[in-house]
1. Once Rg/Rh (Cα atoms, Kirkwood Rh) is calculated for every structure in I, II, which label goes with the largest value?
2. A value of 27 was computed for relative contact order in percent (Cα under 8 Å, 6 or more apart); which of I, II is the source structure?
3. Could you figure out which one of I, II the value -25000 for helix-only ellipticity at 222 nm (-39500 (n - 2.57) for each DSSP H run of 4 or more, over all residues; to 500) was computed from?
4. With distance in nm of label points 7 Å out along Cα→Cβ at positions 51 and 123 derived from the coordinates and found to be 1.6, which of I, II does the value describe?
5. Supply the structure label, taken from I, II, corresponding to FRET efficiency 1/(1 + (r/R0)^6) of positions 67 and 139 (r between Cβ atoms, R0 = 30 Å, to 0.05) with the calculated value 1.00.
Structure I
Amino acid sequence: MKLTSYTNYALRSLQFAALHAPDLVRVDDVVRVHGLARPHIVKIVHALGQAGYLETVRGRGGGFRLARPADQINVGAVVRLTEGPLDIVECFNPVHNTCPLIGICRLSRALQEATQAFLAVLDSLSIADIAANRGALLDRIAERAGALPQETAQTVELA
């Protein structure tokens with residue numbers, strides 16, 4: 001199973017916000033630290049704001065922050081939001097299924113169990129959990145900021 005980059009970047013954006021909570025962070029900071037495309041992160045931040053995970057502040061000096069405590073944002077719920085149904089094989093989706101073995105296939109059942117186990121692990125994690133090693137994460141971000149051109153490094157100031 002492979003999650004989309006959209007989901008990965010959504011989790012990275014939430015993690016970044018958790019590391020800097022309660023301060024606002026800027027889309028450009030996430031873009032620079034992770035080397036991502038700005039339009040992609042703007043879209044993700046907007047969707048996470050619409051879903052109630054982020055509070056967004058427009059205008060000069062704006063940015064985004066977590067809309068609720070990091071320990072109340074479930075990683076599994078974010079994955080479900082960003083991925084939609086995890087139909088890893090066509091028979092998981094009765095609308096699009098063409099497999100004649102539906103209902104009797106042991107492979108299908110095993111894949112459903114594996115998907116449920118995968119989501120159960122993610123359901124056991126919060127954004128606080130994936131940001132718990134704050135010091136190590138901020139050190140790595142600072143290293144990354146140091147490797148960026150000087151004007152970029154200044155905008156990724158960490159405190």
Structure II
Amino acid sequence: MTTIQQQQQPPGRFVSLAIAAVPVIAASVIGSLATLPNIPGWYAQLLRPSFTPPNWLFGPAWTTLYILMTLACYRILRQERGGKTWPIIAFMIQIALNAGWSLAFFGGHSPVAGLLVIVPLWLSILWTCVLFWRRDTLAGALLVPYLAWVAFACALNVEIWRLNG
């Protein structure tokens with residue numbers, strides 16, 4: 001096998017799954033640590049818009065979205081052709097911003113800080129979705145529900161900020 005062919009070989013299945021899953025799991029844990037302690041106190045006291053989903057919905061929604069993100073990234077990592085650097089960089093940026101939003105909004109008790117993170121988060125998800133879609137339509141499509149959910153979360157964040165001054 002030539003050097004060029006070796007460079008185009010994807011990592012093994014387990015390595016690819018770990019590379020895809022570890023950052024997602026880390027973001028989930030960071031987000032949960034920032035969010036869960038603040039729901040009964042700070043968040044419960046906020047004025048929230050009428051379209052706020054019930055608290056029980058967030059766990060299943062985020063679990064589903066995290067699984068879809070992991071699968072999308074895994075599909076990109078398993079491709080044999082090169083040129084995966086920017087899609088993976090975009091993925092890592094959006095997952096870092098994902099955790100950052102929970103830290104800003106819930107951990108910082110700040111809807112304004114949440115807004116300062118969620119807008120770049122949404123843009124980075126869009127960027128990731130486009131880059132993934134160009135390489136693998138299914139991988140890009142797997143991120144569409146996440147893009148939609150974060151757009152909804154952005155609207156919710158704006159309204160919480162507006163209602164609470």
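Laboratory data are not the source of any read-out in this text; all were calculated from the coordinates shown. What you are looking at is a predicted structure, and each value in this text was computed from that prediction instead of being measured. Cβ atoms are built from the backbone, for glycine too; each structure is taken alone.
1. I
2. It was calculated from structure I.
3. Computed on structure II.
4. Attributed to the structure labelled I.
5. It was calculated from structure II.
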